[in-house]
1. Out of I, II, which has the highest value for relative contact order in percent (Cα under 8 Å, 6 or more apart)?
2. Computing percent of Cα pairs over 14 Å apart, for residues 71-126 alone for each of I, II, which one ends up highest?
3. Quick check on the output: 16.4 is mean count of other Cβ atoms within 10 Å over residues 31-38, derived from one of I, II. Which one produced it?
4. One of I, II was used to compute distance in nm of label points 7 Å out along Cα→Cβ at positions 39 and 95, and the result was 2.6. Which label is that?
5. Consider the structures I, II: one of them gives 1.03 for Rg/Rh (Cα atoms, Kirkwood Rh), for residues 47-86 alone as calculated from the coordinates. Say which.
6. When Cα Rg over 2.2 N^0.38 Å is calculated, the result is 1.26; to which of the structures I, II does this value belong?
7. Here helix-only ellipticity at 222 nm (-39500 (n - 2.57) for each DSSP H run of 4 or more, over all residues; to 500) has been calculated and equals -10500, so which of I, II was it run on?
Structure I
Amino acid sequence: MKKIAILHGPNLNRLGKREPEIYGTATLRDLEKMIRTESRALGFTPTFFQSNHEGALIDEIHRLADRGIGGFIVNFGAYSHTSIALRDALASTSLPAVEVHISDIKKREPFRRRSMTAGACIAMISGKGFPGYVLALRRLAKV
């Protein structure tokens, strides 16, 4: 089975509690359970990592790339809009990555409408809620 990594950025550990009118009431654990189920059906073995710290996310990207991960699904949260360092970390791996946003960033505040990190990804899925991760898995399955 092909190993893939799902990286969750800042505040995603607060899913289910944080702004339920935007992100819903399901938790990060619920999301990861859904991803595990879909991953098995597609022949993937997922690994999960969540951090509220930019450097920890960069270190994890490097560590996973050096250990032979096959690709990434990333939701860097607010770092997506600001972090050239995370974009560069993804680009340094030459591995396929799909960026996911639970909410539709194009319909959010102006500062959220642009993703700095999406340029290092093969696709970005925004505004599909948790099912956006399933779409991301299916996109990676085509690579």
Structure II
Amino acid sequence: MSFFEGIIQNKALISSLTAWFIAQFLKICLTLYKEKKLDITRFVGSGGMPSSHTAFVTALATSIGKLNGWNSTSFAIALCFALVVMYDAAGVRRAAGNQAKVLNIIIQDIAHHKPLAEEKLKELIGHTPKEVLAGAILGIIVSNLLL
């Protein structure tokens, strides 16, 4: 089996990539529904509903659990990896997004008194717990449907 055949036949990888793709596609659909505008950049952007990072890693962990056993070392590694990613998505990256909002307000306030050439910081870099939960559910569902 060649390298590329192995990649294409890797069920855990296909499951993870499918969950990520669906989550990113859903972001476009939800943005279209909420804001009444088609924003294709949401397909590659971070943040928003559902968390594609979480969908990706939970599909990976679920696939590994189903393929190698829930008591396997590889499942334990994948689960720990998924939990770290989910914590980061909802915690660290969310806090960075909140800081970006505050800094943007400061920049805007300063700009009213003196023109600044500063760019606004990206605020949508983290996830709410609800977005992470939705991503986790999506990842588990996709993995179970594909395996």
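1. Comparing I, II by relative contact order in percent (Cα under 8 Å, 6 or more apart), the maximum is at II.
2. Ranking I, II on percent of Cα pairs over 14 Å apart, for residues 71-126 alone, first place is II.
3. For mean count of other Cβ atoms within 10 Å over residues 31-38, the value 16.4 is produced by structure I.
4. Structure of origin is II.
5. For Rg/Rh (Cα atoms, Kirkwood Rh), for residues 47-86 alone, the value 1.03 is produced by structure II.
6. This value belongs to structure II.
7. The read-out comes from structure I.
None of the figures in this text is laboratory data; all of them are computed from the coordinates on show. As the structure is a prediction and not an experimental result, all values here were calculated from the model. Cβ atoms are built from the backbone, for glycine too; each structure is taken alone.
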